[in-house]
Every structure is written in C-alpha cells, then in structure tokens.
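J.: Listed after this line are the structures, all set down as structure tokens.
All of the numbers you see were taken from the coordinates with simple rules; none came from a lab. Keep in mind that this is a model prediction, so the values were computed, not measured. Cβ atoms are built from the backbone, for glycine too; each structure is taken alone.
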Structure P
Amino acid sequence: MLMDKVIRSEEEWRARLSPEEYRVLRQAGTEQPFTGEYVDTKTAGVYSCRACGAELFRSRAKFESHCGWPSFFEPSESAAVTLHRDDSLGMSRVEVRCARCDSHLGHVFHGEGYPTPTDDRYCINSVCLTLEPTE
C-alpha cells in the first residue's frame, strides 16, 4: 500500500539529500556503473526510496544483469513506481520514478532476453535506494 504523496520544494530536497543523492534523485542524474552500494548485494530485504522511504522493490526480484546497476524484474507492487517516456541523450527510454515523491530512480528496459518472469530490467541507481534486510 502506498503512502500519501510527498511534496517538497527543491530547497527542502537539497537540505535533506546529499549532493549526489540530489543530482540523481531530483535532477535525473546517473551514478557511474559498477560503483553503487547495491550492485552486487545479495542480502534479502526490501529496497525503499532514499528520498521518501516508500517501498519500491524486494530482493526476490533482484537479479544479476551485469549492467553496472542493481536490476530488478518487477517493483514490489505495480503502483510503487511510475513510468515516463524519456527521449533525452538522443535515445528513447522509459524512466522509472518513485510514485510517492516523483524522484528519478533509473530506467526500465523490456525484451532484452533476461531469464526473468517478466523480461523487464528495472535498472536502478543504488544512490536512490535504501535496503532494509529481512531475517
């Protein structure tokens, strides 16, 4: 179940987030591949939005894509994220945002042949996530 929308001014976001978190979450930046905290993490748990705390993904949907960013084949629930057309950088992609606070998370790609139940790859920046391990 999603919580109420989180709406803050850009000044409030800047005060709450580190400069790198702000650059990626609020300005749709991308962290360098293979540098993020959760790229190789195999810990069981729940991944939430670093900006607002909304649950986004569960570890059971995380898989090794070898692309340099944590990859998931589905969000924890369909309403956890919103998808938006992104034609920046001279390519057509689908941007993934947190449904609760509208922060940029990464992109989703479909039909790449990964052996997952959905054939989707939600390619998410580690800096956008926090992991709460489960027992």
Structure Q
Amino acid sequence: MSYAVNKPDSEWRAELTPQEYHVLREAGTERAYTGELLDEGRAGLYTCRACGSELFKAGTKFDSGCGWPSFYESVRPDAVELLEDRSLGMVRTEVRCANCGSHLGHVFPDGFGTPTGDRYCMNSLSLSFTPEEETPAE
C-alpha cells in the first residue's frame, strides 16, 4: 500500500529510538504492563508516534486487563489499516497507521461491554498522547 508519509528506512531510524523503531517499523511488541500510556486516564488524543496522525480519542480507551492500552474504536475508520497477520503460528488482525504504515498493535473481537465489541490493543511506543487543554475558570 502507498502511504501519505513515506520515508526511507534511514530516516525512520534517525527519527525514532531503537525501541520505537522496533515496534513501529519492524512490528515488534513491547512487554505487557510496561508501556507509559497504559494507565493514562486524562482526556485527550492519541496519535501515531511516527507521523503524528490522529488515531484514538481518550474517551474510547478502556481497561481490558491485557497489559497494553486498549481502545474500542479509532477516531475514523480510515485512520487505521487492518491487515491479516499470520505470524507466531496464529491468525490475528494487525493494526497499522493508515498515514505512514507503522505498526500499532492488533485488534481483537473481545472488547466485551464496549460499544463496538472490539479491543484495539496498542503498544504505548506506537502512540503519543496530547491531553486536552484545560480552560481556566472565568
């Protein structure tokens, strides 16, 4: 697939930390319960750490107990790309940023109790978080 953001590997390596590069560009996975965004509970927006594209609103985040930040839907259906993943001897659905093709995590149909029934299980290293601006009281 052709992406709006398309950089040579050398640029990605220069812009990302080795851990970010491994997850985002080599489809790696951070260890469960280690991601900096797992317990983030503020209102705000989650974007792709590689290109800044908007991916998830904080209001769709939920505690799935899986050890990675989980969301029940993306900001728009076309914000993410879903691909069949047959690695590690199983069939899963990989989630990539539709803007740059970076690996974000996987989506599973086990988001029980959510409006969509989906669990977008994302790597913290794939995401950046921007909290909503708090307006001062007048």
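J.: Assuming 1.9 is distance in nm of label points 7 Å out along Cα→Cβ at positions 13 and 37 as calculated from a single structure, say which of P, Q it is.
T.: Answer for the origin of the read-out: P.
J.: Of the structures labelled P, Q, one was used to calculate Cα Rg over 2.2 N^0.38 Å, giving 0.99. Name it.
T.: P
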